[in-house]
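Okay, got some structures for you below.
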Structure I
Amino acid sequence: METAGELPAGLDLSRILVEPPRDPTHGDMATNAAMVLAKDAAKKPREIADNLAARLASDPLIEAVAVAGPGFINLTLKPGVWLDELKTVLAAGLEYGRSGLGAGEPINVEYVSANPTGPMHVGHCRGAVFGDALANLLDFSGYRVTREYYINDAGAQVDVLASSAFLRYREALGQDIGEIPDGLYPGDYLKPVGEALASEHGDKLLKLPEAEWLPVVRSVAVTMMMAAIAEDLAALNVRHDVFFSERSLTAAKSAGDANLPADEVGRTIEGLREAGLVYEGRLPPPKGAPPEDWEDREQTLFRSTDFGDDVDRPLKKSDGSYTYFASDIAYHKSKIDRGFCDMIDVWGADHGGYIKRMQAAVAAVSGGKATLDVKVVQLVRLLRAGVPVKMSKRAGDFVTLREVVDEVGRDAVRFMMLYRKNDAVLDFDLAKVIEQSRENPVFYVQYGHARGQSVLRNAKEALSDLPDTPESRAKYLAKAALERLEHPGERALLKRLGQYPRVVEAAAASHEPHRIAFYLYDLASELHGHWTQGNQAPHLRFIILDDPTITAARLALVQGIVNVLASGLALLGVEAPQEMR
């Protein structure tokens, strides 16, 4: 239309959406093109819509075009479009939906990053599953993904861990340690650390001052805690490519060893100072009653307000040590130095207030070239048959990730952790996630895949020459008389299948893997619904013994559904079972 002079050239087309309408009676696709172009084109939306509709009506793939309301355009595609798409599904197999959206660009996804001070709990579980599924999704969409874990092995919390482990070391040597003092970690999970220290050092550490035994105990405790965390993550089939140590950022400063890497935090601060983004100044007290630890003093501040933050942020504490924020800036700068201008951090619910300052820092240290998307994962409320579950046998005051996985299985945990948007609180009921019913989404989707596989196994009764392997079978079924798929339920399944690439791309672009879980449930629901219709009306069954032609066409549809269910479940890290009992 631009070249025909009906619309001015150079219009911004980025806000135009083409997607399935909410009401399927409105057609197969709908677009807001006329609505978003109207202002810049200085034309009424309806006028643009009528012109677009007239042009679209001549497209050989479009059966009908309708303009609705002030200028929405609804499109109905010809049936052949969906039949051709089924052939694409069959040819692509599990690769259907893979795209080049990311164009091979590197992207860093940092997730979990729990403090190495104890076993992972059910809250960490949600962030681990979300980050892993998002990484799968981005990889499937053409990005070059690095999965990263930031080890918070510097600061006060690991010194508390070391002190707690030292108590267990004394216990392992036979000393009566009494009650664990307040402020230390009381869980039994540190007993193996104490035993390992006793085995390696005997009673030698007891004879050393704290300044000498603390780094020894801290190193062993962090190493053993990270090994336990990696084991817990493996139970969820979660892996990372990079484990980055916070302590490595200040190794030279803390150790005084010139052979170690430079103090990267200090170097980062000085780089920002040279750019005029760090200064010495005072901050006003927080709004409301100032906290007890607030100090009215001159300090080293980062000009985060230059980048949209609410207040400038301190980089050093009163004792001269770096703030967590300063270390985080240096850490994200290291990602940029490693070639990542596209970064995603997955954080817990209590870190929402930290987002603005971190995005400001990334903009500052990258000169505006890098972007940071922070996905906040909300809390998990753990229930059993509707009753809250609060205590852990192992940790004492929380439920561990491993306990949940051991009770209900990895698939149930992964799917249900993704069956709600990440920023909404999730109720996870240990009883409901193992029910075999439609109300249990993971069962319903996996059962859909198993049911499809059962149909394909039983099809030999009608098609004795049907190949056994998925690849050969798909080639065989692609030659079927697909035009025989005329029933509204079959057409609905065809259209649902054809939406998969768009759903994958939208989920990757928005960093929202829950969209895949929702789509799979809808697809499985339509499959189960059509199966039920076949029980009531035998002519609708997938296998018609005296009609091999319609059977082959319907088996092609079933094979397509099986492919897409398996592909989507793989993105979520969930098994696609061949059968269920």
Structure II
Amino acid sequence: MESDQNKAVVRFYQRFLVNAKIEKNYLSADCPFCHEKGLDSTGRLVVFLKGKGFFHGYFRCLNRCVPGGFPLWFGSLLGLDPALVPGFDPDREIFLNNMDFPAANLNQEIRSHVDSMTDGLLKRFYEFGIGKEVLDEQQVGYNGRYLVYPYFQGDGNCYSARCVFPDRKEDYFWHGNEDFFTEKHQIFNVQDIQRCENGSLFLCEGEDTLLALKQLGYPAVAVPDYQTMERVDPDQFSFIRVLFLVTSNSSESEISMRKLASRIGYKVRPFRWPAGLARDYSLCQLAKDKGKKFRAAVSTMVSRARAFSPFSTPAREYDHFQVQLAMEQGSSYEALKSGFPLLDKALDGVHGINIVGGAPKSGKSTFMIQMATGMAIREIPVLYYDFENGRQKIYQRTLCRLSRLSTDAIRKGDFDQDEEDRYKTACEDLQKMLFYFRVINDRQVTPEIMRRHIDFIRHETNSDYTVVVIDSLHKLPFKDFSERRTGIDAWLRQMESIRDDLNVSFLVVSELSRGDGGSYKETPHLGVFKGSGDIEYSADNALVLYPDWDPLRSVDKQKRNNKLWLVASREHSPGLVAEYEVDYPYWGLVENPLG
């Protein structure tokens, strides 16, 4: 259904045009400007009327007596009160260049260059579908050696021109007032920005691309090259509704286009080139290749141009969802297990951000090392960020657990045959494990560095998933954070992002706050975690490891049991998970069902 605004545009043109009639998707009438411009005959003025199209309300005279534009420009040419024009906003702030234009200009010189255009150059342009009427309209000329592209400014005068050797675009120079050689003045046909207020406009890489579009009757401005495009001031296009970006087919142009599009936003619609075209293929080359079918080809590119958006397309979003779903149904996702059956049953494996709190000396690090090295032995890549023990202790304790030999026994190296065999096998397993297990002690680590570590180990091991262990949360570096609490919460936000972007599972050790009387024996809840109110928002699973023994006393001779509580979870029921008995002196924990 046609909107009220679109209907108002039609009524506006019908009111102020003579002999107006609507035919299909356009309105034609006698041009009210031809006689004013000194033409002997009155041409037909055409207004494009396609309510859902990008150029609804755009007018142009087929005699090219005046530059085309949208209703506000039409009203300005007729000298109408702007309040009569649909879409006029009396409160809008006009973009001002704040430039004092000099008295001297190149206008006369430019006209002489237009008159010097040769038949050979006209033929060259004609091969790209560009006729003399368009060259005259844009006042493109020839100085005897170089093509001269005049850069008229907002006041209607030309103060600088770009002189380009034909068919050798790298051979060029700027001519005129040096104050206008700067990038902020390097917009060819800049006045079309004002003419297209509340409408659509093309921004092109290269003047010839603009000429090809002008031949078809489209409004357009151009910059000389891709380097200039990325530095264009976005504010100039504040009142343009849709901005099409047309670049050459090159990675450099694509990058520049994206940089500009990211600064302008949703109104940008880039032209996309299909795969397989030659480098630097341009709209002019397309015009040469397509001939009479060029108009239809451009129309197709316009209709297919998609708004530059911070969001992925719905189709891509659905495809990504299906890929992730397939991955979660695969063996790699299923293999993300802690190695403790009761814990894996409670959590359905190690997924998301898992925060494990515990009292000092309760075995948190032992618990983490056992889970992490167990996963690495099963060829799951693990990054272990250690700020507690040092890599030598981690490797040594892992070797103790694998060989069932104490630290003292390994240091002495006095083994019987059975011990020697166990030790040799454990060393081989440890050596193989280290391909999947990397310890990082860097106290200057940042989220960006962590992402690089994850990218490396994913590619090194050819794995879809990675496990990151942090021992501990409260010893992460807070270089850029003013307060420890703020720093911890900021790291948790980064973990959420890394989890979602890179398919990472986290195992994070956290300290606990002391309860009443300075003990760690109160019933577990989210408030027992030390120094971060954001754990309850960031953690997919929050767990607490509580010892049933006094960690501050010597208890080497007795059983040391720890109870693991699932305090909070996004998907699982909280409660007691299991008991974990310290496997002294082998630096491990044995999981037992609750008695």
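Rule-based calculations on the coordinates, nothing more; no lab input. These numbers come from a predicted model, not from an experiment. Cβ atoms are built from the backbone, for glycine too; each structure is taken alone.
Here are a few things to note about the model shown:
- Structure with the greatest value (metric Cα Rg over 2.2 N^0.38 Å, set I, II): II
- Ranking I, II by relative contact order in percent (Cα under 8 Å, 6 or more apart), the structure that comes out highest: I
- Structures I, II, by distance in nm of label points 7 Å out along Cα→Cβ at positions 20 and 340: label with the highest value: II
- Read-out helix-only ellipticity at 222 nm (-39500 (n - 2.57) for each DSSP H run of 4 or more, over all residues; to 500), computed value -10500, structure in I, II: II
- If distance in nm of label points 7 Å out along Cα→Cβ at positions 140 and 180 is computed and equals 1.9, the structure in I, II: II
- Entry that produces 4.7 once distance in nm of label points 7 Å out along Cα→Cβ at positions 44 and 572 is calculated, selected from I, II: I
- Taking distance in nm of label points 7 Å out along Cα→Cβ at positions 220 and 276 as the criterion, the top structure among I, II is I, with the largest value.
- FRET efficiency 1/(1 + (r/R0)^6) of positions 132 and 372 (r between Cβ atoms, R0 = 35 Å, to 0.05) - highest-scoring structure of I, II: I
- Source structure (of I, II) for mean projected area of the Cα convex hull in nm², for residues 212-403 alone, computed value 15.2: I
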